[in-house]
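Right after this note come the structures.
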Structure 1
Amino acid sequence: MFLPSSDWLPQASLEPLQLDWLTRAGIEVAILRLDRIDPLISGNKWFKLIEHLKTADHAGAEGIISLGGAHSNHLHALAAAGKRLGFKTVGLLRGHAQQTPTVKDLQAFGMHLHWLGFAGYRARHAADFWVPWQAQYPTLQAVPEGGGGLAGALGCKVLKAQVCAQLNDLGWDDYHGWWLACGTGTTLAGLVLAEAGEHPVYGALAVPEDHGVAPQVEMILHEAGLGPGGYELIDASRGGFARVDPTLLAFIEQTEQVSGVPLEPLYTGKALLALKQRIEAGRFAHGTRLVFVHSGGLQGRRGFSPLPSGE
């Protein structure tokens, strides 16, 4: 079995976020601390993996093969899960061989790595991309980049129930929407499925708009039988994926000092800064209550020298 007992599921705490720009605007934000659910299989990655692991189990697979970059939170979580639960993992990586803290961890966790180059990685959406890899690894289950697809989204639906179960602890009777970073749009799609139009989901894009997040989300919703709508995508990439600038780093440092919540510059830092900018632009009314999803990814901080390790 890939998974622990059937009743096992990570539980994330929901905490008030106290920041002066929220207080000035009269807006309340509660942060869902997915970064705290596990020291290695952190953030939304566990939830995105759950249904993929169940599918692999049912297919009789011996392990998982998937894609990511040299700082990939997804591959890091997958490799850690494989080591802990005893299944094989293979990673197909963007670019050429390099040693990063994440790559060293992947190797230590026993993941077998293949470097695709940049052109090879860009071909990952081609219809025949997986054919040679399935021939080379016939006993492994292929999982999309970032744990994406409908299976990944379905694993994230439970986040709504976890939030609703803790609203009374905050003194809330309801909330007005979700705010989270988007890399593939999978977690956002899962929340849209869970909400079914009840509350809007706002996705702060960590990648430029031409990276295909919108079509991915629409494809997942269509496959699930749900029509368009229920969400909004906001460009928070600051010029490109992994683009980090002094304004962002200063915002992260100040926010961490005030709130005590660790952030990283690729996803959560960009998403929270984008929320601040939206609020200061008057896009949310006084009294709005939002749930901010801390999607983890703190292991990726190690690749950015201006920030502490986050370990």
Structure 2
Amino acid sequence: MHPQRYQGVFPVVPTTFREDGLLDLASQKRCVDFMIDAGSNGLCILANFSEQFLLADEEREVLTRAILGHVAGRVPVIVTTTHFSTEVCAARSRRAQEQGAAMVMVMPPYHGATLRVGEEKIHEFYARLSDRIAIPIMIQDAPVAATPLSAAFLARMARELEHVAYFKIETAGAASKLRELIRLGGEAIEGPWDGEEGITLLPDLEAGATGAMTGGGYPDGIRTILDPWQAGRREDAARAYERWLPLINYENRQGGILTAKALMKAGGIIECEAPRHPFPAMHPAVREGLLAQAKRLDPLVLRWGH
């Protein structure tokens, strides 16, 4: 068991670029400050919703140092260190730990549409990673990796590998998988977490989820669901979920990766909401619908920068 068990809302920090595609570290720091002010219990950087697949290795290091330095311990930060290579992932994770990461998040080894490995090699991958660091490892079980990870296999790794203790479940039937993972893994499962922008948050909480890794645009809204749930006020949590679900759905099904940046740009937090080429920009009609839905809820993101 690790000395601290992390729970609550740990949204993904978007990566901010300038119009010319270069990193915008000034906007990046304002983005982080807003997310902390909006009630994030912690943050996650360099995830898929951070456009990590568009970043050079050197830029990853720049962002990790800049963000961890700017956060300066105000909240715990999870650093995503996914890579197909065991050695590259372990080295990334070791550097993240040395720079102050509270945890690393890692998908199983995959590349493209077809390059996968079986359970034996996946187990070896996480075992070697666990041997190299002293902070918790979160396994991200997401469709993008297209790698089957049964609840039984995840629970086995939690029991057998010292630092494998957190699980972000984003596959179909997430609540059922979380429930089975908790049943099989017991106390070895320090953090059964919800993902996918919170689209299944309420059933996942009912299944035993203790954390939520959502988009970064409205952690204040997600807190209105998680806080009453954790306090035992289940009906209050359900009503809050019903209130915020249309915006959650808009992010999950329409705006996707660019949602947080569109909201932050509208709220004066960041200078530019553009993705890095060749990722397509958000369609203007989608952006208009997103902002209209957000305005009905008056989240802090639309007021913080003004």
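For this structure, a couple of remarks:
- Among 1, 2, structure where helix-only ellipticity at 222 nm (-39500 (n - 2.57) for each DSSP H run of 4 or more, over all residues; to 500) as derived comes to -13500: 2
- Source structure (of 1, 2) for FRET efficiency 1/(1 + (r/R0)^6) of positions 112 and 224 (r between Cβ atoms, R0 = 41 Å, to 0.05), computed value 0.80: 1
- Parent structure of the calculated result 1.58, given that Cα Rg over 2.2 N^0.38 Å, for residues 96-183 alone is the read-out and 1, 2 the choices: 1
Coordinate-derived values only; no laboratory data. Predicted model only: the values in this text are computed from it and were never measured. Cβ atoms are built from the backbone, for glycine too; each structure is taken alone.
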